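Below you'll find a set of structures to go through.
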Structure P
Amino acid sequence: MERIPYLGQTILRWQAGPSAFLALPEKGARLMNWNVTLGDGSVRDLLHWPEVDSLGNLAQIRGGNPILFPFAGRTYDRGEEGTWCFNGLERRPMPLHGIARQGDFRLTRLDEGGFSALFMPGEEAKHAYPFDYDFVVSYRFEKNGFHVELELTNNGQSPIPWCGGHHFYFTLPWSDGLKRKDYYAEIPAGRTLRRNETGQLVDGPRLQPRESLDNPALVDTVFTSLRGHEFQVVERPTGSRLRFRTGFSNTAAQDACVVTWTQDDKAPFYCVEPWMGAPNAFETKHGLHQVGPGQTQKFLVEVLHG
């Protein structure tokens with residue numbers, strides 16, 4: 001493991017076989033970049049990180065893996081975006097993708113295999129999500145990929161709602177000379193959804209089992225009723241792929257989702273996002289999880305390249 005000065009912070013670098021990982025655990029528990037050195041000595045960038053001048057507004061940087069907690073996506077209370085109705089009576093603010101991706105974390109584990117970091121909520125975060133809890137993000141880095149785990153422990157006396165997720169910004173294309181049309185997503189879903197302007201879920205587009213990533217219908221599509229826990233993105237000409245596997249501990253995988261998104265057709269990234277449930281989960285109840293007093297739940301994601 002190596003420490004590297006970067007824009008006034010110290011980022012950490014792990015080398016695991018041909019894979020290198022860069023992360024800033026104390027700020028958003030952000031995994032920033034993943035790249036692989038190929039047999040010919042060239043480097044394949046898999047997790048995109050843009051050129052930036054500052055880390056001051058980390059939540060707005062389109063790169064790495066922002067952690068989405070306690071709710072993934074946008075939240076609404078009776079049509080008003082950026083809010084949720086705590087305890088059924090009191091409206092509270094809730095930023096897009098929650099409070100963790102811009103938050104401070106404290107390292108609780110740091111070794112040659114990865115790290116664990118505990119969320120340290122500030123006053124705004126406590127107001128938005130007023131519970132007694134421990135939220136920990138853990139990474140384990142390996143030669144052909146990584147494992148990431150979101151863990152929520154309820155230290156209080158009443159159930160805690162959550163629906164976390166990941167916002168992986170994958171480099172696309174990841175091979176020189178290729179275009180977005182040279183890649184397809186294979187997500188075994190029984191249903192697709194979209195979020196409407198009031199936060200309610202409506203039917204999404206009809207898609208093929210293998211859908212080219214240049215199809216604009218994929219943008220902001222929520223795949224649900226998943227058949228199994230695995231999906232993948234494949235580079236057609238070479239067969240190179242990113243393989244995903246998800247898992248849950250102490251809660252059911254029912255209504256788990258995968259969201260596909262990109263900024264526009266010229267963006268150097270494509271986002272494939274495993275979520276515990278749908279956007280606006282607290283209001284729609286689609287994929288909403290409840291952690292009982294004294295209980296711990298985990299959401300696990302494995303990403304492999306090969």
Structure Q
Amino acid sequence: MRLLLALFAAVAVAASTLAHAAGPQQKGQAPGWYRMPLGDFEVTALSDGTVALPWHTIMKAPAARIQAMLAQQYLKSPLETSVNGYLVNTGSKLVLIDAGAAGLFGPTLGKLVAHLKASGYQPEQVDEVYITHLHGDHAGGLADAEGKAVFPNAVVRLDAKEAAFWLDAANASKAPAEMKSAFVGAQRSMKPYVDAGRMKTFDGLAEGVELVPGVRALAARGHTPGHTVYAVESQGAKMVVWGDLMHLAAVQFPQPDIAVQFDSDSKAAVPQRKKAYADAAKKGYYVAVAHISFPGIGQLRPDGKGYRWLPAPYTVPAPAGK
């Protein structure tokens with residue numbers, strides 16, 4: 001009996017060892033989409049990926065100061081930075097706000113369309129694409145590697161001043177060398193829609209231009225000449241999609257005055273950021289931000305001379321029909 005018990009014990013130990021043997025790391029990540037209700041609308045955040053950026057050299061402040069502010073949140077530069085887009089289903093229209101980078105901003109981006117599909121939609125279903133601005137990480141995903149429209153049935157809408165600046169051949173020819181690739185990318189991304197007559201512009205300075213019921217365009221110029229934010233409202237619930245109104249949460253929420261090198265006009269961009277922060281904090285609505293860690297949706301509270309970011313709580317909406 002003792003021999004039999006000892007044998008059983010040895011087998012149990014061996015089985016336990018096998019069951020708990022370390023497997024290889026799997027790497028990768030789950031599909032990058034996150035869905036939340038907004039009144040009668042549904043908003044799906046879509047990750048285009050992340051990219052490591054040297055923020056200590058990009059922000060318009062001493063590098064040591066930026067690193068110190070990051071360190072307060074256990075971060076350091078270079079820092080993995082999200083690139084996010086937002087799909088709004090109004091019930092009658094499917095609207096995508098910003099299209100990601102495709103191949104225009106580094107090999108770790110370009111995942112938005114795959115995540116759109118993983119979330120249950122197809123590019124052909126998108127009715128309208130609203131562009132906050134024509135930088136490559138926001139508009140590059142409009143066209144594929146062959147220059148064809150990724151969203152073949154969509155109308156692309158953007159501020160008239162943004163289109164006039166980036167799509168003008170004269171502006172491109174006289175641009176400084178470091179900006180020429182941005183013009184090339186913007187023009188290539190928009191070409192299939194321009195050629196098909198499916199680019200429509202609006203006057204961003206006309207306060208609250210309604211593009212479809214429940215979605216309005218609001219001028220927020222400064223980061224680029226026609227930078228635009230989009231207010232989405234349904235049944236008293238509101239979300240404003242900020243684009244590049246701000247970039248680095250650990251720095252620009254506590255210190256809204258700190259600008260970024262990417263701004264076309266920092267003197268205009270900083271007041272726009274302060275205005276947007278104050279309004280969001282006062283009214284308590286959600287904001288969705290392109291470069292805050294995915295899904296980039298949250299609210300603001302005043303905190304001293306700056307603001308505190310409150311990420312949206314994770315929710316799992318009930319399945320259809322429930």
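If you work out distance in nm of label points 7 Å out along Cα→Cβ at positions 78 and 118 for P, Q, which one comes out largest?
P
Where is FRET efficiency 1/(1 + (r/R0)^6) of positions 86 and 182 (r between Cβ atoms, R0 = 35 Å, to 0.05) largest, in which of P, Q?
Across P, Q, FRET efficiency 1/(1 + (r/R0)^6) of positions 86 and 182 (r between Cβ atoms, R0 = 35 Å, to 0.05) peaks for Q.
Kindly point out which one of P, Q the value -500 was derived from, the read-out being helix-only ellipticity at 222 nm (-39500 (n - 2.57) for each DSSP H run of 4 or more, over all residues; to 500).
Only one of P, Q returns -500 for helix-only ellipticity at 222 nm (-39500 (n - 2.57) for each DSSP H run of 4 or more, over all residues; to 500), namely P.
Quick check on the output: 1.00 is FRET efficiency 1/(1 + (r/R0)^6) of positions 158 and 230 (r between Cβ atoms, R0 = 25 Å, to 0.05), derived from one of P, Q. Which one produced it?
Answer by label: Q.
Hey, distance in nm of label points 7 Å out along Cα→Cβ at positions 206 and 238 derived from one of P, Q reads 2.1; which structure?
Q
Once Rg/Rh (Cα atoms, Kirkwood Rh) is calculated for all of P, Q, which comes out largest?
Q
Throughout, read-outs are computed from the coordinates displayed, never taken from laboratory work. Note that this is a predicted model, so its numbers are computed, not measured. Cβ atoms are built from the backbone, for glycine too; each structure is taken alone.
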